[in-house]
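Structures follow.
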Structure 1
Amino acid sequence: MKDYYRKVPPDLVKQFMNFRETHPLKTVVLNGITWKYLAAGDPTGKPLLLLPGALSTAESAWRTITLLEPGHYRLICPDYPAEIDSMSGLADGITGILDLEQIQTTSVVGGSYGGMLAQVFIHRYPAKVSRLVLSHTYPPDPTRVRSVEPAMRMFRMLPLFLVKKMIRDRMIGILPPRPSPELLLVSAQVRQTVDTRLTRQAALSTFLRMMEFDQQTFSPSDLAGWQGTTLVMLSEDDPTTPETLREKLINLYPGTRLHMFKGSGHASSILESEEYIKVIEEFLGNAEQGHP
């Protein structure tokens, strides 16, 4: 078996493997689709829906989950089924999971790809969201649809091993070029997940969801009746969120609180994990107490 983690410090690998062993996924069939999701933390705590990134697995958010668990949150984090090729479909399925878990309202945290899904989720189900955290993500941008279409054609035609290579390179390529142990682990996770779990259908669905997201026509007035609060976390040097998109995202959610990271690029949740969690917990705590 290929040792994907040979370059990662053994103690960090041990932490991750221990997380895998101690956090088994639940399985449920909703409308004929098999969903797997992680339910962790305090069963009596405040609900918090954590939406993972494009790797589409709950375990890819393991570090954030581990750091949030002591905070008395009831954490729900899903895998994204390959059969679902739209963000709207993911949002509908996740609502089914929340209903199954008897969660009426929840805070929602979504980073990067998960931040796109979080935006679709709140626009479809605003009554289910008490607080919204968007991290290192961007608003719908219809100009991107054309750039994704060529990739879709290639994904349908190319051998699967080349499709996997393209996706591996894309996911690892947006990480800061920093030889930190944490980033080495993320790269290993990406390689293992893409090599061993990614199907052609999953690859196509990943990009079809992005296309559907970019075709959304959100406006600042959409959530005028929503009583919740929003936190946006961005990084000054994140190549995926240029200034124009940052401004558009912030303007979509009037009254948004903004936190800017410096020097951590698209990986603030990994490279600045303590600050990242502190900002989220302070926001959720203040929102709970009604602070401005």
Structure 2
Amino acid sequence: MKNRKIYLGIGILLSITVVIFIGINVIISERREKKMNIDGKNKENMKLVFEDDFNENGAPNKEKWRYDIGGSGWGNDEKQCYTDELSNAKVQDGKLIITANKEKYAFNEYTSARLLTKDSWCYGRFEIRAKLPKGVGTWPAIWMMPENSDYGAWPQSGELDIMEHVGFDQGTIHATAHSLKYYWKANTQKTAQIKVDNVDTEFHVYAMEWRPNKIDFFVDNQKYFTTEYDPITDKEEKWKSWPYDKPFHLILNIAVGGSWGGQKGIDDSIFPQAMEVDYVRVYDLGIKK
């Protein structure tokens, strides 16, 4: 009888241990799955299709990048002239460094750089690890524009802003989707903001996951903005509210001043100012085009 009680006690103890072990593993698994779904880091079904780790010093890789050049204001009353000079864009110590300088160039008082990928993509995860400039008058951006104007001139063919930051509002990161129906000049753009500490002293990962009817935006794997196509609200032709079914290229730049970046003026004492990019990665999500 005594032995039976001992065996029974051992059996109960083992059963409890197994249940606890299984329970803990289920919780861990659920938490891991939840985290991966929330933070956008589940890349099991993603394929890396573009990468630049900026490991070769000198000019940006000509096989991957091209430049916008000029100082026409770029539709935003920007004050810089974009150049292809090494003083404005170079690769050094494992980073792409885009620098805005206070210097006369052509008819402008400032210079900077605006780089565009030679490749373009329709759908995917776009991931950029970067450290931003600081100071009133700076306007760095990581964004995407259509390779072709299939639906017409801006904003008809769309624009996707993965990260924008204006120096007079330090630490506020903006993400925005523009279309004919929703864009900033009409004050109808779909947008969101998130406060991020130390954007000018630490690297942060800015990311976007673009799917056929849904686009998610992240900072350091925290999703803070989602925009979706709504067939009920947007009953007219789909492209007017959702032109995001064509290839877009990626753009990295620092503007100086402008209709938004220059709302509080430009502090000339801050220059030069740089945006440093540790890497750029693009993943295919396995979506059939």
Matching 25.9 (mean count of other Cβ atoms within 10 Å over residues 113-120, computed) against labels 1, 2 points to structure 1
Given 0.80 as the derived value for FRET efficiency 1/(1 + (r/R0)^6) of positions 145 and 273 (r between Cβ atoms, R0 = 30 Å, to 0.05), which of the supplied structures 1, 2 does it correspond to? 2
Output the label of whichever structure in 1, 2 has the greatest value of relative contact order in percent (Cα under 8 Å, 6 or more apart). 2
Value 3.8, calculated as distance in nm of label points 7 Å out along Cα→Cβ at positions 89 and 281 from one of 1, 2, is from structure 1
Have a look at 1, 2 and say which one yields -14500 for helix-only ellipticity at 222 nm (-39500 (n - 2.57) for each DSSP H run of 4 or more, over all residues; to 500), as calculated. 1
If P(r) over Cα pairs in 10 Å bins from 0, in percent is calculated from each of 1, 2, which structure is the one that comes out at 6, 29, 39, 23, 4, 0? 1
For mean count of other Cβ atoms within 10 Å over residues 105-112, structure among 1, 2 ranking highest is 1
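Just so you know, all these numbers are worked out from the coordinates, no wet-lab data involved. These figures come from a predicted structure and were not determined experimentally. Cβ atoms are built from the backbone, for glycine too; each structure is taken alone.
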